[in-house]
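Any read-out appearing in this document is the output of simple, stated calculations on the displayed coordinates, not a laboratory observation. Being a predicted model, the structure only gives us computed values, none of them experimental. Cβ atoms are built from the backbone, for glycine too; each structure is taken alone.
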Structure I
Amino acid sequence: MLRRLLQPIWVLLAVIFLIEAWLWDHLEPIVAWVVAKIPLQAFKAWLAERVDTLSPAMTLIVFVVPVIPLFPLKMVGVWLLMHEYWLSAVFTILFAKLLGVGITAFVFDVTRPKLLEMGWFEKLYEFILEVRAKARALVDPIKRRITETLRGNGDRWSSRMLRLIQRFRKSVREAR
């Protein structure tokens, strides 16, 4: 019974985790493109040289520090939410999120070899990769079912539910 009650929470956490992973995967090439367009390639090479001289523990600081200045930007987004500036708040929070993931992807690309020299970090990295695989395995059947339902390829219940939703939407449009 408890497992059945916790299932939606696990699915929600898996979806959130996969969204983060999707952002990471899709922002990394964008960051690489930006690095290629802006003269950040020289900065990346300079940073890589400096990281090579650091210990793995100091490299961890280099990895964590660039994201800290984004915290006040997120607080600005929360302040905007509290004062009901919805659109500004959403844009600020999304900008901070995307910028944070982009910077983290850029810095992680440079610091990964040194960070993986620390045993606990390597275990954490492997654990996150395992969690990502489990999250994908948990969410994929649900995604497939939703896709089938939206296409109308599902079982009779799914098709009936889709028709019911379409009729409801039509009646709402006509009521306006």
Structure II
Amino acid sequence: MVTTTALEEELRRLAGSVPDPELPVLTLEELGVLRAVHARGTDTVEVELTPTYTGCPAIEAMSLDIERVLHSHGVRDVVVRTVLAPAWSTDDITDEGRRKLREFGIAPPRRHREASGPVDVRLGPTRTAAEAPHAEDEPVRCPHCGSSETELLSRFSSTACKALRRCLDCREPFDHFKEL
């Protein structure tokens, strides 16, 4: 069992409060990419980040923002390490993060079932409906009106982790944070 000190908890709170550079409505803690913060001596902090996908261009901006925040709070040496295992999953997004995505007009990712081993990545249907016959076919709900009657317009949106959808009831387009 790993124990964290009060200092490490405070440093994690500070690092976790950094907004995501691509989705500034979420903090790194809410996105679930901040894995750990370790105090190494009196002046050095090591931060572990897991990108949403390997090669994510935002990891550099996240690292610089974490360094800036911790330096501004008196930490002299900050080392940000990229950790790829365990891989990040959309299940790592906190409930607060999901709420904020919805309020921002982005449909949050659906939760995966408990899985052991590899996660299947499927393109999935282009339309969703309220009468989903299986749990894995849970509809993508419109963040504007809550309707489950939505359609896929494009598998990619403003970032690779989002798809562009439209509600068939209120007709509003919206981003959907893809499940991974």
Report summary line: Matching 1.8 (distance in nm of label points 7 Å out along Cα→Cβ at positions 72 and 96, computed) against labels I, II points to structure II
Report task. Please state which of the structures I, II yields 15, 27, 40, 14, 3 when P(r) over Cα pairs in 10 Å bins from 0, in percent, for residues 16-87 alone is computed from it. Result -> I
Report summary line: Comparing I, II on relative contact order in percent (Cα under 8 Å, 6 or more apart), the highest sits with I
Requested in this report: For distance in nm of label points 7 Å out along Cα→Cβ at positions 24 and 48, the calculated result is 3.1, so let me know which of I, II that is.
Outcome: II
Report summary line: Calculated from one of I, II, helix-only ellipticity at 222 nm (-39500 (n - 2.57) for each DSSP H run of 4 or more, over all residues; to 500) reads -30500, and the structure in question is I
**Report entry** Of the structures I, II, the one that 22.0, 69 was derived from, the read-out being Rg and Dmax of the Cα atoms in Å
**Finding:** I
Report task. Using mean count of other Cβ atoms within 10 Å over residues 8-15, single out the structure from I, II with the greatest value. Result -> II
